[in-house]
Structures are given as C-alpha cells and as structure tokens.
Structure P
Amino acid sequence: MEKASKRGALFSVIIPAHNEEKYIGKCLCSIKRAAKKIPDEVETVVVANRCTDRTVAVAKSYGAIVIENDDRCISSIRNAGVRASSGSIIVTIDADSVMSKSSLVEIKDLITSGKYIGGGTRLKFERMSLGIAASAVYIAINLIPVMIRNGGLLSGAMFWCRRKDFDRIGGFNEKLISLEDMDFAGRLKALGKSCGKKYGTLRRSYIVTSSRKFDEFGDWYLLKERRLTKAIFTGKDRKAADKFYYDVR
C-alpha cells in the first residue's frame, strides 16, 4: 500500500477513522492482503477525523496516506478522502471492517466486464447473539421505506465504483448526517440504469465488521432505544447521530 505514483493508482481505498487504533490495523492488513492478489497499484487513504489516539501513527505504519479532518458528517469525511486520492477505482470501507483477500480481484473483474456501474458487498458481524440478530431484523424492517425510496434492496457495507462515476453523482450527500450509504447506493444504481449497467454485489467476497456498537451499548440497545434508532433513520437528526456516532469514544 505504497503512496500512488504521479500516474495514479488503479485502486484508492478510502477509510474514515475516528479513534480507531484498536481496529484500523486489521482493516489495513486486510487491504494489503487483497492488494497482493492483483498486479495493479493500490493506495489507501485514511481520513483521521478528530482523532486523539494512535490512529494516525498506526495508519502511517502501514504505508497509508493520512489526511486530517474535523467534520462531523460521514459524507464529507468520505468525500475528503476521495479528493485526496488518485485511483481510477474508488473503494470505501469502514475502519472497523476487514475485507476478503479476493475483494479487489472481484471488484476489478466486475467493473472491467463493462456490465456494472459499481456496487456493494455482503456483511458479516464478527460475533452474533440473539440481541444482535433481533436488532438486525428490526433495522431491516424499518429501512424498507428508505430502501423503496432509494431504488429497492441494495447492498452496501463496502462501496466500489469508478472515480468518474463517483464524480458524476456528486459523491456522498453532505446534507445527510446518516443513511448516506443508502442514498449513495440509490443514486449510483440510477446512474447505472441510465447507461445500461447494473448495481452489483460481491458474491465471492464479503467484509467482516466489528460488533463494537453492541459491545459499547449492549446487544439489545437498538431495540431498547427505538426512538433513537428511528431518528437515525431520518438521515438528518444531528442529536441522534452525535449520540450514536460522532460523540462515541
């Protein structure tokens, strides 16, 4: 994961990170493993957002490009990372997630096939419990209206597309405080439909994400705090987003 040359990398992997010293090493290591499976240059850009721990030092030790950012909006944090990158294919992943070693190979295969505008992947939690499973079902039910507005059931978790298409849809919507991922997926799918391409989901690959929110709040927290959960689903509730995302840790 060396810094891109002047001609630019093929892949730019963007990682937003707020006090992620506990997790980001595993994420970067997974990208390094995936990069070994392709002959192309891969750069990693970590957007260190208001970090007070060793996130920056850990990221630099893995050869990542690091930029610092003080925004309290995940969309603008992700967009800042893309602006600082040079790759022709953009991949976004969260700092507490680990990609499969075949992820970049599969993304390259799908994009170069000419059939896909981009897409997402499948997600697995690092651990499971009755509370986490029940929360996942509850979230899915409450997201149905949002999914319908954004073009149906669309995978997310780790987004991938060509830079030119990222730019064409204007990146992530900075007016949204949460649910920016579903909005991005919907607009990317609509762009693909307009040019005869599909929104794809990685089938051989997936990501494993931490259960840290459940570790921090409890496995039944989202069901106990249903008012907070529904507020987050509006995408525009600053108080709810701060409580669950930006003021945590």
Structure Q
Amino acid sequence: MRPAIENLEESRIREVANAGIGRSDVLAFWFGESDEVTPEFIRRAAIESLEKAETFYSHNLGLPELRQAVSAYSSKLHGSIGSDRIAITSGSVNALMLAVQALVDAGDEVVAVTPVWPNLVAQPVIMGAKLKSVPLEPRGGAWTLDLDKLLASITSAMKLLIINAPNNPTGWTLTRDEQLAILAHCRTTGTWILADEVYERLYYEPTTNSCAPSFLDVASSDDRLVVARSFSRSFLMTGWRLGWLVMPPH
C-alpha cells in the first residue's frame, strides 16, 4: 500500500514540475533541495568510517556516540535532553512514520494542522486512523492558526495531534503562547503531540538560541510529546537520509 501512495505522490509532483520546464520564471521549490553540497568535514568523516570498515549493524536506536552528540546539540538549543530520549532514524519521514506506527491504531482519531507536506496526513490514514484537518487561515497577508478551533477539535477521544512548525509549505510558525496553550490542553485530554520541527533552524526572527520556538522548550520529559528532526536542511544532508526523534524516556 505504501509504494502505491508514494508513487501517486511522486506522479503528482512530476506533473507540477513538468509544467514549469522551459520557463525561466518558475523556481524549483518543491523538494527543498539545497544548492550546496554537504560540508567537507562531514563527507570526510563518512569516508574515514568506511575505511575503518564500520559497516555492520548498529543499535536499533542508532550509534550511541551519535545519540550522545545529538543529545548535546539538542540540549544547547532546548535545555537538557538526555541521549535516552534520542532515536536515530532513516530520515525524518521515516521518523514520522515510526512515531505514527507507535502511537496510532486503526480507528483512532487524529487531527493535523494543514496545509502540510502530504506524508504527514497520509501516514495516519495508512494506519487506519480517522483524520481531521484544521486549516491555517490567511489573515492580513499572513497565515494564522485559529487556536480556539484547534483546541475545540482536540477532545479526550483524540489520540494524536500532528503539527508542523515552521510549516512546509506556508512558513507559518507557532508562537510560544500557542505552544503553551496546545500543550496544556493536550495534557488534559491525554492527546499525544507529534511535532515535525525539521525546519527549526530556518527561522530568522531574533531569538536567543537562533531557532524557532520548540515544544521541547516548554514540555517536560514525560509529556506525551514526540518531536521529529532532520539533518537534511540544517546540515545540507538531504541525500544522507538521516533524522532523529526526541521522545519520553519510556
């Protein structure tokens, strides 16, 4: 079932892409590919690893050294995050799918803030969930979230909230107050939050830690929160297919 869905998505993307072939006024934004290669020191480390014959299976949650490095990196941005909360994945799409597989069963209710990259709404449907969308609304030349509408949609029957901020494709970003309100409400309903925050470093408002507001800044380690991250954008590593999840230790 998954290959059929992926092929359908790819077909639609190619159709849109082909429409722009030969036109100088069409910019290729659909994949978010960087125009620069992965930095040399990263490529060199990979070459040295291959030369050391480091080609065998590793721990299911990822190399301990890498998990510790991601823990240290994340802690600099969002406070202490132990390596026991980190799982390395084969890209952020795989991270999101693993999270949905872990949290969602057939018949569960899931709500997603849209528009969003199509994988995020396809994944709960693949698991047999009942999906509801709460769309962003254009107001005063900017995309905004009707917070009251979103919170009203999240009841005790809602298993999972999927939210991507900074958002692909709109660029909309949650505010700290919105995150606090959403987290407090989900605590009362017992709803899990799956936060796709892969674009957190592509954020240019003045901040103390040079990234977008994150649920990790306001949540405790045992909250029902799973955050997906990726090396692709911030580290120019799209072709490496590396991502990670931040989860409660349990």
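Key figures for this structure:
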quantity	calculated
Origin of the derived value 1.6 (distance in nm of label points 7 Å out along Cα→Cβ at positions 41 and 65; candidates P, Q)	Q
Structure (P, Q) behind the derived value 2.7 of distance in nm of label points 7 Å out along Cα→Cβ at positions 105 and 121	Q
Structure (P, Q) behind the derived value 0.80 of FRET efficiency 1/(1 + (r/R0)^6) of positions 169 and 217 (r between Cβ atoms, R0 = 30 Å, to 0.05)	Q
Computed 16.8 for mean count of other Cβ atoms within 10 Å over residues 185-192 - originating structure among P, Q	Q
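Only the coordinates and a few stated rules stand behind these numbers; no lab work does. Quick caveat: nothing in here was measured; it's all calculated off a predicted structure. Cβ atoms are built from the backbone, for glycine too; each structure is taken alone.
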